[in-house]
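Alright, structures below, take your time with them.
Bear in mind that the values in this text are calculations on the coordinates, not laboratory data. Keep in mind that this is a model prediction, so the values were computed, not measured. Cβ atoms are built from the backbone, for glycine too; each structure is taken alone.
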Structure P
């Protein structure tokens, strides 16, 4: 198995049960504004304070990383996610966000890796609650000519939420996918095929 495929499939990431709902925690919920791109420096300070207070709670890392990614500071976004993935009980949302960060940074190979990792964690937990990784992987599989895998991934997406990218989103995705050439494209195909064979029943 190629090293890239092993990184995608056998990351070693494991989750523990996370009973807390960040949106129902009165001191945490206000930081969610960072996820919409409307956050201020005060909201950033709040999120950092929450990370100090709740170091194993995933959502403050998620929101803060998203805030930095929207500003184009991908290095800081990655650093925050790296920290959160090491500390947090629940990791699937952080892996999903990592995929989004890499996608926005035009690092398609890395985006696919993190989307696969998020999808694997969802399947392992029997909790399908994030459509993004499955939907994006479905589009990637479709672009790579993996029709059966793409169809199945869209079916899983629809189990979570019936949603597709709009025409602009699909155009932006295609531009990025066209960056995949030669070895990189073959690696992505191998990773999706391995993921579907080993993880999707």
Structure Q
């Protein structure tokens, strides 16, 4: 009688795990873990499709959801905290409309700018978000202790000009440069005609 052995390490174990209907497709526990990590979908012995079972780690899912919620709250809170604070303190329409405007920008515009910046330039999303977090929260430490007019100016410079107006300007300039290159290439192709270079040879009979 043939004793089954692990087809990867070729050792015999008390516990072996069969992954396919073919005879030799048995693995030891360690090799089974290695095989699972390689994400194979066909049997290495007979090339039949393997039966794949998907297990969802609910703990990881929960942690990732909390990480995303934590990030969104801190990211939105960074730009919305001063308008809320100023509106509560001064009770004026300017800071109320500032809050609504920044809320709209955070929801619909911010991600577009981040994507365009990472595509047009060498900065990754992570670097851009890190820059905004550090710059934003360091600025807020100063803004909350400033007088109203100076705080409004500081908020505008950091959260509107640096975070949005400057990137939009850079993206627009880069897009115009790309469009000029396309126009230049179009004019070049449209205005030029290729001819074979030749010399006139007269065949005169004497």
Structure R
């Protein structure tokens, strides 16, 4: 099992799933929860545990003074390098598996929220919420030069470089949406050339 680095936070990272991944931010407090032993924690993890899990900060974390160690030499350094490479590969593999699982389950969570008419759920101090995004793109069967020409005609040359800038145009569409209109309503020349897709994504905080 992975362990937190020396003098670093031992709390589980939000990326942890079935496999423990330490937070590893610099530790500043010793925190006592329901476990027999206290844990080193960073400021954010300590605040979260105190606020949401009934933990207590029992004092600042102070690194123990240790005698100066002689640097690794020869084959010992090679062995240490191999060990670190193995741990790094395991952590990256665990992170990829967790990321893939999140990508697989998020559409199911979106469908659950939409079916029940809710936009967030809080479980074990972590809030999972629905995030609405608008993305600009070309209508079907509209090529890039035609889309760019329409943007020019609509008075939006700043979004063409010479291909149109999807991120900037999407941000502009979101601003118009907050004002209660659409980019096509504001710029009729884009009708049939530029489409706005509504995408729902899952976020989490806690």
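Quick rundown of the values:
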| quantity | calculated |
| --- | --- |
| Computed 0.05 for FRET efficiency 1/(1 + (r/R0)^6) of positions 71 and 143 (r between Cβ atoms, R0 = 35 Å, to 0.05) - originating structure among P, Q, R | R |
| Origin of the derived value 10.1 (mean projected area of the Cα convex hull in nm², for residues 7-94 alone; candidates P, Q, R) | Q |
| Structure from which -19000 was derived, helix-only ellipticity at 222 nm (-39500 (n - 2.57) for each DSSP H run of 4 or more, over all residues; to 500), options P, Q, R | Q |
| For 339 (volume of the Cα convex hull per residue in Å³, calculated) the corresponding structure among P, Q, R | Q |
